[in-house]
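Got some structures for you, see below.
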Structure P
């Protein structure tokens, strides 16, 4: 899927800002060394290869131990192939390490501060924001990962309470807290997840990249 700059749902962020956001998001799970390569954070195995396409090109990040010949083959791939022909990319990576998992999706950020009126039913529960009905927590939002510069949204709603706006409320409360701390609030979802795309639309978040991350546990 190429970015459609005339998308009738989303307005994509401009390229310089997109590059900044891509790097901030990647640094939630990786250290980026002086060469621009991916190094591990404590307890996290870095991705083998990440490609993030924005409105004016793409950014590619390689795990620091990838051999030069593997990097060259990956660099020669078109964005369409690197993003979407996963078997082909995994075959190239297999010369060094097995690709055990991947994330193919869209990354967004909150460019505005949600107001309290957008989350009237939300309460704080520890590190989460939740909605509780009859003593039962039916929706919550929390930071899936975070650092001093940014945080990534995780949200879940009990099946029988979905499509009632609860996820939007808890996500808005979470985002307000992250933004109040002076950090960037991120949200992402797999490309095929229609419900998460609908949530992104209702939140008014701004997409900055289409991305695929090729993961390994080796």
Structure Q
């Protein structure tokens, strides 16, 4: 009887091990390369909206958010941080890519607004920033976003956050092809496959 229980336990362990190995293989060979390519293509796409400087720290790339951070300096040697993030919309349920450029908490809003012309490449957005009391926040078909949102510091009346929204289905053929690869998996499994390689690499300290 005990021998039978031991054999059953060994069988369960072997099955679980096989499932884990399969998940690792899928994560490293299918999901991780696809999500990395999507992030790369999105970064290239969003260069029409925001200038991402070279030589800054690599972005944090999570399942729900990709985040860049760097510092900008004015002619007067004033320094402010810049936070740029977007939702990579890996989930099959999400259809809107939200892109955010914002001032870090506790940084000076007036300095942040000064550096916006050096960070924002989209002329329509800059025009809206320059006319924040009556801005044109409509879509820009050439760049691809559906709308702009401006957030103003109530104390200083300076822009502290800009949000653009893009339709996932209108990001181009190459991105559409990569997103299609992720539709093979339910969201919970996709999230697991995406996190597994990052967990293993972090565990190994690579």
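Bear in mind that the values in this text are calculations on the coordinates, not laboratory data. Since we're looking at a predicted model, the values are computed, not measured. Cβ atoms are built from the backbone, for glycine too; each structure is taken alone.
Taking mean count of other Cβ atoms within 10 Å over residues 79-86 from the coordinates of each of P, Q, which one would give 19.6?
Q
A value of 2.6 was derived for distance in nm of label points 7 Å out along Cα→Cβ at positions 23 and 87; which structure in P, Q was it taken from?
Attributed to the structure labelled Q.
Going by mean count of other Cβ atoms within 10 Å over residues 55-62, which of structures P, Q comes out largest?
Comparing P, Q by mean count of other Cβ atoms within 10 Å over residues 55-62, the maximum is at P.
Kindly point out which one of P, Q the value -8000 was derived from, the read-out being helix-only ellipticity at 222 nm (-39500 (n - 2.57) for each DSSP H run of 4 or more, over all residues; to 500).
P
If you rank structures P, Q by FRET efficiency 1/(1 + (r/R0)^6) of positions 71 and 119 (r between Cβ atoms, R0 = 35 Å, to 0.05), which sits at the top with the largest value?
Comparing P, Q, the top value of FRET efficiency 1/(1 + (r/R0)^6) of positions 71 and 119 (r between Cβ atoms, R0 = 35 Å, to 0.05) belongs to Q.
Given that mean count of other Cβ atoms within 10 Å over residues 15-22, derived from a single structure, equals 17.5, which label among P, Q identifies that structure?
Value 17.5 for mean count of other Cβ atoms within 10 Å over residues 15-22 corresponds to P out of P, Q.
Given a value of 22 for relative contact order in percent (Cα under 8 Å, 6 or more apart), point me to the structure among P, Q it was derived from.
Q
Given structures P, Q, which gives the highest value for Cα Rg over 2.2 N^0.38 Å?
Q
Distance in nm of label points 7 Å out along Cα→Cβ at positions 63 and 95 computed as 2.3: which structure among P, Q?
Structure of origin is Q.
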